[in-house]
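We did not get these values from a lab; they are worked out from the coordinates using the rules stated. These numbers come from a predicted model, not from an experiment. Cβ atoms are built from the backbone, for glycine too; each structure is taken alone.
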Structure 1
Amino acid sequence: MNLNRADLADFVYFLTIARHLSFSRAATELGVSSSALSHAIKGLETRLSVRLLHRTSRSVTLTAAGEQLLQAISGPFGAIAEAIELLNQHRNSPAGRIRLNVINDAVPLLLGPVLPIFAERYPKVEVDIVSTNRMIDIVEGGFDAGIRYGGTVPEDMIAQRLSPDIRWVVAGAPTYLARHGIPQHPLDLHHHRCVRIRLGNDRIYRWELEKGSELLTVDVPGTMTIDDTRLALALLTGGAGLVYAPEPVLAPLLAAGTARLVLEDWASPGPGFHLYYSSRRQLPTGLRLLLDLVRELAPLGT
């Protein structure tokens, strides 16, 4: 069989589907429709005269021939991608696409101040960001890198710090504090309405409060449990209860007087934001440039 450009493009489609075992997720990564992807794979199977994928309404699996093809071409295509990336380092105007999986808090605090300047400097670099607090396998998801708090980065990943440590504090609306009083000790939280936090692994977070060498973890009471800081801020300003959040997130509310810190001497320092990526993948030029710019601008300080 003589290869043509359509075959090469369809092999890339096949590799992406094989990694996700999903037409919809592969289509999202590739920037095409699921129907176009399905049509391309059917065309490839017709030209090869062999079925590569088992498709049902609920699942996608590789046939034996598909497994063999995956093993045969994944290495060469990976080498081609690395070679192109090496050449990109020599371009006067870097180009390409980077995909990031980013924890929600990092979007306004870290990337919001940086990305407009990045777009001006590198107009040919496309940045695709998925913002979520869910724990995502970035390799399986087709991401070049992720951004999370340092303590939550998987151990098998290379991590690079993007910000200093961040203080986690407790705050409430003046109206709430006037009605329910101000806690003087972490154990007083048991007598308050608190907005509970659901972590990316579905575990309910126990608030960590630290004073000198003393560290307390408090399973706070509350009828509301959230997994997004933006919702926590809305509940705070509405007087629904006390919240536990990164101090930089609360800064605008504190400056405006719509929120007040409590238990300030029990604020707990936590690891700052880190960029992380697989040790088995070369860092794309666009991602390296973004990393450099975050460090240059240092929106959260150094």
Structure 2
Amino acid sequence: MLDINIIRENPDAVRQACSDKQLDPTVVDKLLTADESRRQLQQKVDALRQQSNEHARGLKQRAATGTMPTEAEKETGKTLKNDLKAVEPELKELEEAVRMLALQVPNIPASDVPVGKDESGNQLVRQVGTPSQMEFEPKPHEEIMTKLDWLDTERAVKIGGFRSYFLKGDGLRLEQKLLTLALNRLSEAGFTPMSVPVLVNEASLWGTGYFPWGKEDHYQTQDNQFLTGTAEVALTAYRQGEMLTEKDLPLQICGISPCFRREVGSYGKDTQGIVRVHQFNKVEQVVYTVADEAETRVWHEKM
């Protein structure tokens, strides 16, 4: 999530980032309001804790000299403790509210990133190779694969439901070769290949930015774990909670995994073939590097 100080100091830029990513910019105002309430209550709690500690310390020092506390002093100590007990739960609630709101604030995109309402707003930056020019109407991939006996969706749907498929024979071999090719290319580029867990806890999905927005697109188990839609989740969370030094960086890792997506909201899209399915295999790459935009751009171009 964004550092709260960045949001406090650049609220307009953060609101614009929300708008550009088609998110509700009022979340920024809600966050700043909750944050201010939290800070004010934190000051009150800190003051009460200080008073309580100083009062207890004073009584202890006097007791060491044989002076016992008066009933009024005892009552003061009780009042301070009760006041703390009354406001500390409220502070915890505010802290959680701030955390949840902060998790809904997106990263600020680079200034040269085009803004668009959907894929039609994308800009072509680079094109590798030239598309083949065919003198006939090409057949859909699913028709070709079915005719070659590489693909069977009819039987798969009976077993796994809509958007399920069997890959057969050379169809499966082709997929395996492509995955191996991708891993080999990444290994040659200095990436360490890894197998990754596809069942992860909720904290990992929040930490990698897939929640809250993508929660409805994930399959959840009865043990409150989630099937990941990409190896990126585990790869990005791999070193969570650890302190990395610059000598550890860059850390280049890649992973291969089955991916699971509910495809909520995709009704009627890509209903034929295996372009949009609930389960597929994919290779993903991740680089841990210093928090520097110039360095990030270098790696973005390399990747």
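General observations
- Between structures 1, 2, the calculation of distance in nm of label points 7 Å out along Cα→Cβ at positions 152 and 288 yields its largest number for 2.
- If distance in nm of label points 7 Å out along Cα→Cβ at positions 144 and 160 is computed and equals 1.1, the structure in 1, 2: 1
- Value 39, 20, 16, calculated as Cα extents along the principal axes in Å, for residues 184-231 alone, assigned to which of 1, 2: 2
- helix-only ellipticity at 222 nm (-39500 (n - 2.57) for each DSSP H run of 4 or more, over all residues; to 500) derived as -15500 - corresponding label from 1, 2: 2
- Read-out Rg/Rh (Cα atoms, Kirkwood Rh), computed value 1.13, structure in 1, 2: 2
- For relative contact order in percent (Cα under 8 Å, 6 or more apart) computed as 22, the structure of 1, 2 it came from: 1
- With mean projected area of the Cα convex hull in nm², for residues 64-199 alone derived as 13.6, matching label from 1, 2: 1
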